[in-house]
Structure 1
Amino acid sequence: MLNTQSILDVLRPVQDPELQKSLVELNMIRNVQVDRGKVNFTLVLTTPACPLREFIVEDCQNAVKTLPGVETVEVEVTAETPQQKSLPDRESVPGIKNIVAISSGKGGVGKSSVSVNVAVALAQTGAKVGLLDADIYGPNAPNMLGLADAKVMVKQGSQGEILEPAFNYGVKLVSMAFLIDPDQPVIWRGPMLNGIIRQFLYQVEWGELDYLIVDMPPGTGDAQLTLAQAVPMAGAVIVTTPQTVSLLDARRGLKMFQQLGVNLLGIVENMSYFIPPDMPNKSYDLFGSGGGERTAKELEVPLLGCVPLEIALREGGDKGLPIVISEPESASAKALTKIAGQIAAKVSLAAFA
C-alpha cells in the first residue's frame with residue numbers, strides 16, 4: 001500500500017553522501033504526503049550550501065519511484081545547519097552554530113580573499129553568515145567586502161558595550177578597521193589582542209548565524225591561541241600557495257591547530273596558476289604546481305580546492321566587490337564557491353561525528 005510508512009521504508013537505504021547515514025534515521029525526510037499516485041515530502045539538508053543537493057534529491061526520487069502506483073515525486077528542499085558540539089572548558093557564542101577559522105602560516109597567500117569570498121558564497125546559498133576580521137594589525141576585510149566607509153554602532157548592553165556589525169552582500173562584519181583611523185597602526189602586546197578578539201566574539205550583536213568565518217592573521221601566535229582556547233570551533237582551514245616556503249609555513253599552522261585540538265577541515269591552495277585575461281584557455285604555474293595536493297596527502301587532510309590567480313580576483317578585492325558576485329562564471333569564483341560548499345559539508349560531518 002502506498003502510504004507514509006511505505007515511502008519512509010523505501011527511502012531508508014538512501015544515505016547522505018557525506019555523513020554516510022540514512023536520511024530517514026537522520027530525520028532529514030519530513031512532511032511525507034501521499035495523494036493517490038502523487039508523493040510529496042521535504043528533504044532537510046544539513047547546510048544550504050550542500051554541494052551534493054541535486055544528487056541527493058535524484059536518489060530520493062528514484063527510490064520512491066520504485067514503489068508501485070507512484071506517478072510523480074515532488075521534493076521540497078530546505079536546510080537546518082547543525083549546532084557544533086559544545087565543550088566544557090570553552091564558552092559558546094550565543095546564536096552562532098559554527099565557528100570556522102581561515103588561517104595561514106605566512107602572510108600574502110590570499111587568506112583574506114578566500115575568507116571574504118567563502119563567506120559571501122555561503123550567504124548566497126541562504127545561510128546566515130558572519131565574518132570576524134581577527135587580523136588586528138592588518139584589517140583588510142572591510143575593503144574587500146565593500147565596507148571601507150562603514151561605521152559600527154556601539155550600544156550599551158547589560159554587560160557593557162555591544163557592537164552592531166556592518167552588513168553587505170548578506171554577510172555581517174566586525175573588524176578593527178571600524179574602530180581606528182585608516183592610517184593608524186595598532187601597536188599592542190598580546191593581552192590587548194586577546195581582549196579585542198574576545199570582545200568581537202562575545203560583545204557583538206551577531207544574532208543567529210549558521211557560520212561565523214574568522215579571518216585569522218598569519219602565523220601561530222596570540223590570535224590563534226585566543227580563538228582556539230575561547231570557543232568551541234567547527235574547524236580550521238589552512239590557506240597556502242604552491243610555493244615551498246608557503247607550504248612549509250602552512251604545515252606549521254596546521255600542526256598548531258592539531259595540537260590545540262581543533263578539527264582540520266582541509267587545505268585551500270590559492271594562486272594555483274595564472275590565467276591571462278587575453279588568453280583564458282592558457283594557464284601558467286607562477287608559484288609551482290601540486291604543492292597543496294602533496295601536502296594534503298602527506299598530512300592526511302582534505303584538499304578543499306585550488307583557486308587560480310586572475311586579475312579580476314585582485315580587482316574585486318580592491319573595489320570591494322567579491323569575485324563570486326562580480327564574475328560568478330570565472331574560474332576563481334567557481335573554485336571559491338565549490339570550496340565554500342566543501343567547508344559547509346565538512347562542518348556538518350564534524351557536527352554528526
Structure 2
Amino acid sequence: MSEKPVIIDVDGQLGHVTLNRPAAINALTPEMVAIVASALQDWRTADQIRTVLITGAGPRGLCAGGDIRAIHADAVSGGTGSLDFWAAEYRLNATIAAYPKPIVAWMDGLVMGGGIGISAHASVRVVTERSRLAMPEVGIGFHPDVGGSWLLSHAPGQLGTHLALTGTPIGAADGIAAGLADHFVPAGRLPDLIEALTRTGAVDAVRSLAGEPPPGDLAAAREWIDSCYAAPTVGEIVSRLAAHPSPAAQAAAKEIATKSPTSLVATLRSIRVAAGLPDLAAALEREYRLSAAMLRLPDLAEGIRAQIIDKDRRPRWQPPTLAEVPADVLAPDS
C-alpha cells in the first residue's frame with residue numbers, strides 16, 4: 001500500500017499536518033489539498049485542538065509547489081483539471097489566512113509557489129537555516145498565484161516586485177525582511193517545537209526557540225531595488241537595473257531577461273493591482289482569472305517543458321521579447 005500523501009496527527013492540543021510526498025519535495029496534488037482542507041475543517045471547532053502545525057516530510061523542503069507535470073499535461077491537452085485544482089488550492093490559502101486558531105508553518109528547506117501558499121498565509125511562519133523561499137512562476141510562463149500577488153505587493157518597498165520578476169530564492173533573514181516569514185528557529189529544533197506546541201501557545205512556543213537568522217542580502221540592496229523597481233514598466237525596470245552600478249542590480253536585469261515576457265508584464269500588473277485590493281480574497285479571485293487565461297497561452301506549456309520536462313532550459317517564448325508583448329496583454333482580467 002502506498003504512503004498517504006498527507007499525514008494527519010493529533011498530539012495533545014496540537015493538530016499536525018505533514019505533507020508526505022518527499023520524493024517530489026511534497027508538491028501539492030488535488031488529493032493533498034482536499035485532505036488538508038478537511039483536517040482544518042474538522043479542527044476548526046474541535047475543543048481539543050488549540051494549534052495547527054504544517055510541516056513537510058523529508059529533508060528537502062516543505063513544498064516545492066503544485067504538481068507541474070499535471071499542469072503541463074492539462075495545458076497541452078486543453079483540459080480543465082488545473083482550473084479545478086487552482087480553485088480548491090486558492091480556497092485553502094484563504095482558509096489558512098482566516099483560520100480562527102493559530103497555524104504554525106515550518107518553512108524548512110525548499111518552499112516554492114504552492115508551498116508559499118500553504119505556509120506564508122499562516123499566523124506564525126518559521127524559517128530555518130535551510131529555508132529557500134521563492135515565487136519562480138515567471139520562469140515557467142505563469143504568475144505568482146496562491147495569494148502571491150497579495151503577499152509580494154505588501155512587502156516593504158519594492159522587495160516584492162524584485163522577487164516576483166526575478167523568481168530569486170531567498171533564505172531565512174530575507175524571508176523575514178520580505179514579510180513572508182516571522183521567526184527563525186534552527187532546523188534541528190523541530191522536535192522541540194512540536195513538543196512545546198503540544199502544551200504551550202503557538203507564539204510562546206516559537207519564541208522560546210527562536211533566534212537570529214544568518215545574515216541575508218535584501219537589506220543592503222534596498223537602495224537599488226526600491227529605485228529600479230519603481231519604474232512604471234518591465235522594460236524600464238530592466239533598463240534601470242542594467243544601468244545601475246551595483247553588480248547585483250545588473251545580475252537581476254540579466255535574470256529577468258530569461259523569463260517569459262508575457263508573464264513579466266502580467267505579473268507586474270498583478271502585483272500593482274493587488275496593492276490596491278481590499279483583502280486576500282479579492283487578490284485570489286483576480287489570480288484565478290489570470291491563471292485561467294494564462295493556462296491557454298503558449299508560454300506556460302513551453303516554460304514547463306523547458307524547465308521540468310525536457311530540462312533543456314531553452315524556452316521559446318511567444319512573443320520572445322518585451323517589446324513585442326501587447327500593452328493590453330491579459331488586461332481585461334484586471
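A short reminder: the numbers here are calculations on the coordinates, not readings from a lab. If you're wondering where the values come from, they're calculated on a predicted model, not measured in any experiment. Cβ atoms are built from the backbone, for glycine too; each structure is taken alone.
A value of -10500 was derived for helix-only ellipticity at 222 nm (-39500 (n - 2.57) for each DSSP H run of 4 or more, over all residues; to 500); which structure in 1, 2 was it taken from?
1
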Relative contact order in percent (Cα under 8 Å, 6 or more apart) - highest-scoring structure of 1, 2: 1
At a computed 0.20 (FRET efficiency 1/(1 + (r/R0)^6) of positions 82 and 274 (r between Cβ atoms, R0 = 30 Å, to 0.05)), which of 1, 2: 1
Mean count of other Cβ atoms within 10 Å over residues 26-33 - structure with the largest value, from 1, 2: 2
Answer label among 1, 2 for the case where Rg/Rh (Cα atoms, Kirkwood Rh), for residues 42-201 alone, calculated from the coordinates, equals 1.10: 1
Read-out Cα extents along the principal axes in Å, computed value 58, 45, 38, structure in 1, 2: 2
Structure with the greatest value (metric Cα Rg over 2.2 N^0.38 Å, for residues 282-321 alone, set 1, 2): 1
